[in-house]
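Novice: Below: a set of structures, written as structure tokens.
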Structure I
Amino acid sequence: MTRTALLLVIPMLLCAGCYYGAMQGAHTLGNDHMIFRGSMMFPAFFSAEDRREADESGEDDMDISPSFTFATGATSRLDVGVSAYGYGVGPMVKVGILDPSSPEAVSVLAGASYVIPARVIATRASIAAGRRFGPDFEAWAGYEFGYSPDLLNIPEDSEGGLDWDAVDNTFFHGISLGLQYELGIPDSWVPESVVIEFVIPLGLRWDMIAAGLGVTY
């Protein structure tokens, strides 16, 4: 992990975000492989009318959101680390099901986050199946879900701020598709890999897709 990655940690922690997007493939990192990944998730509505109604009503109105993950391969099939997303930070663990040397992979990820303003614990999990196409490229599909304060629908207090005492908890879930490309450039200032992920949130009022872009050091 480089100085660039370290400089990214503090601003990521200070930013808010939604809870969609694992931003990592189906393969585990490998024994003793340590990474830092910073990412941004961008929502896109399928309808301009839905976009206007979401702005006006504030209901299920997803914003651009950052996240980060610091992780290490504890074994060839087990990653452990910490993630920050959706106003919180907490531990995560990822377990690979298949032989790590196989081009195909299936993994299960689970994590918990302390949502700082709400002072409660949020949980999340995902399952992903993917394949490597050569040494530098991986594609995967997954399903993610969890239980968290409803970060898309936080009530306002009498002064127009966020009323965290009145926020409801919600079950969230979505379908994801992702790509990861290993850059393979031996320079400490160049990312190790680039990740692109698309998530279709399920159960929201609006039809939308969230597109994520991440870099790994």
Structure II
Amino acid sequence: MTAIAAPCVYFSEGGAQNTVRTLELARDRAATLGIDQVLVASTSGATGVLAARLFHGPSLIVVSHSAGFQQPDTQELTAENRLAIESAGARILICQHALGGVGRAVRRHLGSYQVDEIIAHTLRVFGDGIKVAAEIALMAADAGMVRTDVAAIAIAGSGRGADTAAILLPTNAQTFFALRFLEIICMPSPVHPAHHYAAGAEGRIAGGER
């Protein structure tokens, strides 16, 4: 039996302030393990542009919101950011959300949650970024943009920016239960006991204890 020890960074809070660190951690882990399938969730494309500067070439796929997600007939990925991403050689994926399509319409119209959104809420037990990482992996597999027999890195966040990165084995939406998380590179963990210990230690030092 063999075992591996892998580093993981737990942020004391989620949010866009972790974006650069998250992208750098993911890039370094991709280089260490030789992973060339990289997915990043990006609504306006700002995070996608940052990622395109770190991950070069078509191995990077920027996944944005579907058209009409916020308002009918609107696309949140800006034309400026789209141009910058594509000019850097990265690819863009815009399609129906794997965990929020027709099922969301049923919930809004009839007030009854469907399986896809129940799965989404279950994944959020681990954090918003983990849910999105899983979802964009399904979407990219369904679009034929990633292989399902090769590991990929998925980068996502809690709202804007990025604060979560994971290594996973993608699968198609119709084979959802074959999705495998292989490693967490970083994620927010505000209530991690180590953060509270560190905060207490800082207070003791500030108060004169050494």
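Novice: Quick check: 14.2 is what I get for mean count of other Cβ atoms within 10 Å over residues 27-34, calculated from one of I, II. Which structure matches? Spell out each step's value before the answer.
Specialist: Numbers: I: 17.2; II: 14.2.
Only one of I, II returns 14.2 for mean count of other Cβ atoms within 10 Å over residues 27-34, namely II.
Novice: When distance in nm of label points 7 Å out along Cα→Cβ at positions 59 and 123 is calculated for each of the structures I, II, which structure yields the highest value? Provide the component values of the computation, followed by the final result.
Specialist: Details: I: 2.9; II: 2.4.
Top value of distance in nm of label points 7 Å out along Cα→Cβ at positions 59 and 123, among I, II, belongs to structure I.
Novice: FRET efficiency 1/(1 + (r/R0)^6) of positions 43 and 99 (r between Cβ atoms, R0 = 41 Å, to 0.05) was computed and gave 1.00; which structure, I, II, did it come from?
Specialist: Value 1.00 for FRET efficiency 1/(1 + (r/R0)^6) of positions 43 and 99 (r between Cβ atoms, R0 = 41 Å, to 0.05) corresponds to II out of I, II.
Novice: The value 164 for volume of the Cα convex hull per residue in Å³ was derived from one model only; which of I, II is it?
Specialist: Source structure for this number: II.
Novice: I have -3000 for helix-only ellipticity at 222 nm (-39500 (n - 2.57) for each DSSP H run of 4 or more, over all residues; to 500), calculated from one of the structures I, II. Which structure is it?
Specialist: Only structure I yields this read-out.
Novice: If relative contact order in percent (Cα under 8 Å, 6 or more apart) is calculated from each of I, II, which structure is the one that comes out at 23?
Specialist: Details: I: 23; II: 27.
This figure was derived from I.
Bear in mind these aren't lab numbers, they're just calculated from the coordinates by the rules spelled out. Computed from a prediction, not measured in an experiment: that's the story for all the values here. Cβ atoms are built from the backbone, for glycine too; each structure is taken alone.
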